[in-house]
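Heads up, there are several structures right after this.
Coordinate-derived values only; no laboratory data. Bear in mind that the values here come from a model prediction, so they are computed numbers and not experimental data. Cβ atoms are built from the backbone, for glycine too; each structure is taken alone.
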Structure P
C-alpha cells in the first residue's frame, strides 16, 4: 500500500510537469501566431511548419537507418530498407485517406447547409 502512494505521487509530478510544458508550448505557438500576424510572415511560418511536418518522416527514417547500421552495426540490406520504407509510405497513405474522407464529409455538410437541405 505504501509503494502505491509513492508511485502515484511520482506519476502526478511527471504529469504536472508534462501539463506545464504543454501549456508553455501552446502559449508559445499562440504568441508566435499573433506576434507575426502579417500575411507575408504568416505564409512564411506556415511554409516552415509544413516543411518540418512533411520532412519529419524522412528525418525519422534516416535516423532509424543510421542507428540500425552504425550504432547497432547490423548490415542494412535492401530488403530491410525497402520493407521499413514501405511501412512509412503505408502509414502516410492511411493518413491521407482519412483526411480525404474527412474533407468529403465536411464538404457534404457545407453544401447541405448552403442549400438549406440539412437534415
Structure Q
C-alpha cells in the first residue's frame, strides 16, 4: 500500500498517511480545528443575535409610532437584520419582523417613514 505524505491543515506539519482519507496528523489537531471552527460560528451568531436584540428593543420603544428611516438609523437600528418578513395583503409591500415587533415602510413624498407595530 502506498502511504502518501500530506500536510496537516491545522499545524501545517507534513505527516505520513495512516488511512487514505486522513486529513489531520493527530486527533489533537482534528479536535483543535473543529473547536476553532465552532468558536468562529459561535462568535458570528453571538454578534447577529446582539444586533437583532438591539433592533427589537428599538422597535419596542417606538411601538405605535411613525418615524423616519434616518431617525431610526440614528437610534442605532440596522435595517439588514430581521428575523422574518411577510407580504402585507393590503399594500402588497413587505412587513419586516424582528422577534415580536415589526415595521413597514409608508409612502411619503419627502422622506421614507416607518410605521412600527407589535405582532
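So here's what we get for this one:
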{"item": "Ranking P, Q by distance in nm of label points 7 Å out along Cα→Cβ at positions 57 and 105, the structure that comes out highest", "result": "Q"}
{"item": "Answer label among P, Q for the case where helix-only ellipticity at 222 nm (-39500 (n - 2.57) for each DSSP H run of 4 or more, over all residues; to 500), calculated from the coordinates, equals -12000", "result": "Q"}
{"item": "Read-out mean count of other Cβ atoms within 10 Å over residues 65-72, computed value 14.5, structure in P, Q", "result": "Q"}
{"item": "Structure (P, Q) behind the derived value 181 of volume of the Cα convex hull per residue in Å³", "result": "Q"}
